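Chemist: These notes open a run of structures that come right after.
Please treat every number below as a calculation from the coordinates, not as lab data. All figures in this text were calculated on a predicted structure; none of them were measured in a lab. Cβ atoms are built from the backbone, for glycine too; each structure is taken alone.
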Structure I
């Protein structure tokens, strides 16, 4: 009779996933071994295989899990704020704050998505596009003149270009907190979009 799962099985998987995200972010997916992952998680390699049967499984869960959380954020903002034009500040603030808790996951997505097999990569990219589309719609609704010039998508990508690379330079223990940075990015982006719309 097969042994049942321990009560803390999902908690342990999440802990392993966090260690994997940090190692993949610092060493790269290909530069990290299952032995190193087991050591970081404080367990034997055999026990690690009880939770994750292969390293690739970790990569998929890190990349797709990050995007799924962003989709959940977008859905929550849509639920709380039914007026599309009013969603943009909440979306910007929310995504910057999400990155505060998921900087390693985001870094893995950016640098290691190329290692996903075509089917997995296509699925993750489709989810990314859905997030981008929500931001583009919010920009278009807030600034119809930008939409009429078909600028909402390029401006969305500029916005993501600014946010997506925060992990390369922003320090958690620096002078500005992540909450303050989220507010700063929101004000900076909204002001810039208003200028572009004028």
Structure II
């Protein structure tokens, strides 16, 4: 028996999900689905990053406790086109059927399988365009002579030597120089090697 979830949402507290839930339950009864779990968000904007019921639903999906999800419409479910595409791609990976009543989309049908293929292609295109934009931005920054990556450390040798000579604890020394303890230790090790070089050269030449 398929484990079916239905999701409904309204944006304001003076609205109700009753109409959506009635249509969703009628659809499930027509399909002979009796094991149905409701997930309802009331008074929650569609663009809100965190929705309690939706988050619970996605936890159940990832835990493979849902076989079919039925919604009244795309805009009741997705936060954005990108969110919808990425979520449907996840459903495809987990073999979860997605049904939207208004758009008449059923990814469990042959036509729905084709929709999944198109959605996966769109998601791949979005990722490729994002990578391309990032690479183009990096090339433009290099051409303009901008430094890429972490900011270069601006610590003079005299400041570092002063702190090293006082033999402060690494955390205290790092705080005084305005750097992390791990960075301080790396600089201290590098300085120790540099300090040892003359002695090595003299011993080698004697």
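Chemist: Looking at relative contact order in percent (Cα under 8 Å, 6 or more apart), point out which structure of I, II has the largest value. Please report the intermediate quantities before stating the final value.
Modeler: Working: I: 23; II: 14.
Comparing I, II, the top value of relative contact order in percent (Cα under 8 Å, 6 or more apart) belongs to I.
Chemist: If you rank structures I, II by distance in nm of label points 7 Å out along Cα→Cβ at positions 155 and 179, which sits at the top with the largest value?
Modeler: Working: I: 2.9; II: 0.3.
The maximum falls on structure I.
Chemist: Here's another thing I want to ask about it. Among I, II, considering only distance in nm of label points 7 Å out along Cα→Cβ at positions 83 and 139, which has the greatest calculated value? Don't jump to the answer; show the numbers that get you there.
Modeler: Numbers: I: 2.2; II: 3.4.
With respect to distance in nm of label points 7 Å out along Cα→Cβ at positions 83 and 139, the highest-scoring structure among I, II is II.
Chemist: Still on this structure: If Kirkwood radius over Cα pairs in Å is computed to be 22.4, which of I, II is the source? Before the final figure, lay out each step's value.
Modeler: Working: I: 18.4; II: 22.4.
Computed on structure II.
Chemist: Could you tell me which structure in I, II was used to calculate helix-only ellipticity at 222 nm (-39500 (n - 2.57) for each DSSP H run of 4 or more, over all residues; to 500) as -24000? Working shown, then result.
Modeler: On the way: I: -24000; II: -18500.
So the calculation was done on I.
Chemist: To test your reading of the models, identify which of I, II gives 4.7 for distance in nm of label points 7 Å out along Cα→Cβ at positions 35 and 91 when calculated.
Modeler: Working: I: 4.7; II: 1.9.
Traced to structure I.
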